[in-house]
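Derivation of every value follows stated rules applied to the coordinates shown; laboratory data play no part. Here the structure is a predicted model, which means the values were calculated and not measured.
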Structure I
């Protein structure tokens, strides 16, 4: 077997003052978010509303106050390091110092989000943007016998209070929903008779589109720090501040090396019901992203799929693929004011072509792209985790960015692995590489793998160093789950912030 192996360097991100750095937290801490270069991309004031009981609203306000200030990582206090009992005191202190540096690298201190820090954003609260419900209402819902009714009643209660704030004038930029533990435990989800599930989070995300104000959901144990599975406080603050900044119109970082005129699209499918309650399939679309991480979500038309005749993996008819991609690119064009010069589509299933008659989605996608811009460069990729594993000498897995081309046709890329920036592997499971198992278009395999690695750093929903998945596919399941709750008569927002 012919295998060539190379290492793709860690992609950089761009921050304020054109500062380049591979780590999101360090980039923001040292120079501030990228959005500060343009007032249109930077919210200097973040107006926040809060929904919950009096107790959870108070906990939420205390969390906001904490996040305004510097928070030292407490992970080092929770870890018990094994030290050789025979080592002398100086060696022990040196070893502890090294490990403390490692911990600080993996979980750096939070700088605080305020006008006085490099975030340069002030969180604004107001009593008019706080809406509370009583413990009695929570208790009544939690004691409802039917789990389905509990979820429905909880969704109605929270939705009523969200709408009160969202429809106020003026309204906040974002609403924090602080759900009491007793309510979440009783009404987080319920199984329906048809096998589907009602999910409280998804219902609230779907309904918030109607009022045009994105929401951020908190469980009470998360706010008060009483959940054993929680990350340390500094890491939680980084993730909260980054997501808050983005949802309110800010751009935390720019993907350095990602082409500015390229539209990156992930396509997926999900089941839902039509007006008559029948199960149907929808393409759960087109999640389209640009080099700033700004995304738009487009819902495809419903279609039927015969599993017995065609198999479990759905595909689009040529006309459906054409309509989906033209609608997506026209929305991209409307927002960016110019059509993309290059279009990249990522799917987890293969592309069916002319050999499948009416299900010729490959030609449908290409024709749709050419309709919007006949001169656009095109790359259509099928991505999946690879069964192939590479071994590396020593105790660590292959380096993140390890690229292998097998038999000159199958490229694989490690998006998780030993990370030189941390000088360790920041994971617990054996990493699986991604494989580009099918590709159509203009770019070579190494260029596509390099781009794939960069797209794993574009998740603006947290401040982690990177994700294992490219942003085009990372949220496909979440988007589909939320769209399941959006009925035919409900508003569907295209802004990515409503699905985060």
Structure II
């Protein structure tokens, strides 16, 4: 009758204790019981390795209520282990637990062969990484499984750093990739991951171990193509501006304008490259639409180059936003530049001697140019914010598509109009064409204007309805 007055927490603890007493098992058993995480915490977790990761992992396990025992070659000399953990020899530590976390490098796996019989039926969790991708012919986990044939090897926790465990995973990645040939062993490891606040993802058998081990060694894989494209356009536009604004004056009139390289030319390069990259975000979608129209089906793979291009559109957009920010920052410093202040003083003196009438036409152009730039930059920032995972996860697919597609094209229109108004009558003004080369802002409009014209063609009702039918599964050559 006393149990009737207990709260839910006390009842759960009593139920766990009763389950443990009724289902007590020998640690050497080959079968791992599948019972709740609270019950598994009653069992000790063994860790081989007292390095940064081993100590951090042990501390995290202790905080979560697990019993932790370390296996060491020299247990009496180990004084770096967290408080509350036992330190035993490898043989004694194995007897304490059926789960061993192997936090050592591949080069030190050899001693495990001597413990093969004692590791029979144990869950051996490999957390190691290599120094470079595909360093060995087989993965560390597969190599470990070949050394200790009686153990149930599971690959996990290699994507989590010691720093992430120490910081409580609040400001670090929580994803843990898990793979192994034994389903029950993977379930045990995934429950441990959940208990310490991580998110386990089952990646299948040990054949996936090589891919999991290569994952932490990748260096911004989705950013390589966007950075190559951005770097290429930046160099080309910079050289083009240097040719027309530095080399041309020096070659024709011996005028030294090398000072423009510091601010003026970069302030042309950044908006031009930003506008081109923004256009390149939407160009692959238009190319895909025309390919589907030509083929009459959506059940046909795009070329590899188009697939890679479409996958990196988000990164292209973020790089374009970064260049737009640089353009805004560089524009703010224009009034304090010596060259601009000198030119302004000269213009003021000229106004005093020879007054120039106010032109409402140029006033409209100037204000329109600035207004379009501010609006375009605002929507640029909006696109960047909605691309953040925390924001995109809070909106549904239709809302996300509206912002990234409809407002994205609006941003492209505003930024293109900003450049067109900036050019004004200089598109046809002869002195701006140096060595018969058009000004840089004319070059920047080629790709964006082409994208907008192609997009306008795709939204013509007859073509738009056909594209929609194809994307809903209609095929031109279907028999029925």
Structure III
């Protein structure tokens, strides 16, 4: 692959977003155009993943400007894997948004594409200041998506979201300034190992990682996520769950490997924080009574699992964390889309107002249950491989307490998934009247009324089905993702190839 093509991962979505915002195409064309960049990105990232599977690294300075001035774009196996997963999620969630008519808002497609461009840039950049810039590009459309599309209380949630992220961005920028003031550069290649050589660089990067931890919703700075994500629309929640916190997680992996060179001095902080995140997140889900609030707390818990790979910083630990990251992005989006389909159709996600859906629509029940079992870590889904690998990594590093926490949290996660199953999919059919377009009431000749049971439309089911099928395929053919995750982990353990590529 020609490295000069890497900026197109950012340029194509931005160009299409700008054209759609200016010319406002008809509805059908708008839905199609919204999915074109992510479809192209999925194809391009698949090719990039194939090219980098053996450790090859591509780098390009945008505009051919020299280091320190240009925006460096770098792609290795880890980057390609994240680009592929991101493109898949944007494509699938865009299809769901079109199915539930979220794209009727004139600027919705443009905002989604700008978000996609910002995420792609954050994954590709080799400069921590440009990482800050691309994260801000990612956040700006998110403010609009949260305010425009969502349930009652979304404006209050939007204020929390904006306030927390502005504060976090300020902390991030302060950390970048401290690094630049002490090291004289923000180029990742030039910062390699700098934290081990300079205590002030370590402090500056510590501030940057603190900001990223807030954005990733690590305990104890996780409350903002639980108060904002359930208020967005189902499509937006699924999109945010797969992109926002995961960019921060990716950056933590990348920066700790490069700048700290995997220094074991600070790893105990991660062990404590990420173990607490696993446990507190899942306990928060126990007391919730709506599908999305339960899933959001589980999202916090699973973030602890993913980041524990950094706390181990061994080959098996990093491999397991990266495998878990890809698995979680797919599974959590599937759960948000399947429960979002129910919420869109029935107008509620409250457990005590739903029931019997699996009897009426067994396919929807299978879509949810497959993703739920994968989240809990049961075979043959990808979650089983991810959690087993992480537990083995923890035991290998003699982190016995963390390994026990992982197993206990998995059991509680399964119980919470069964709670949703019992409240939403099992039980008695509520058999209520509705004015939804897919349901209604008909009058019999004798004047009596027959209630038509509400059903989720097939097109609303397809996105969740695709992602649940993906997690099943990953679980059954785990050796493919395990091989890619191992290559990505080796690239983090030995950063010499990355440094050589990014410095030209």
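So helix-only ellipticity at 222 nm (-39500 (n - 2.57) for each DSSP H run of 4 or more, over all residues; to 500), computed for just one structure, reads -16000; which one of I, II, III is that?
On the way: I: -10000; II: -16000; III: -24000.
Value -16000 for helix-only ellipticity at 222 nm (-39500 (n - 2.57) for each DSSP H run of 4 or more, over all residues; to 500) corresponds to II out of I, II, III.
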message = If P(r) over Cα pairs in 20 Å bins from 0, in percent is calculated from each of I, II, III, which structure is the one that comes out at 21, 53, 25, 1?
response = I
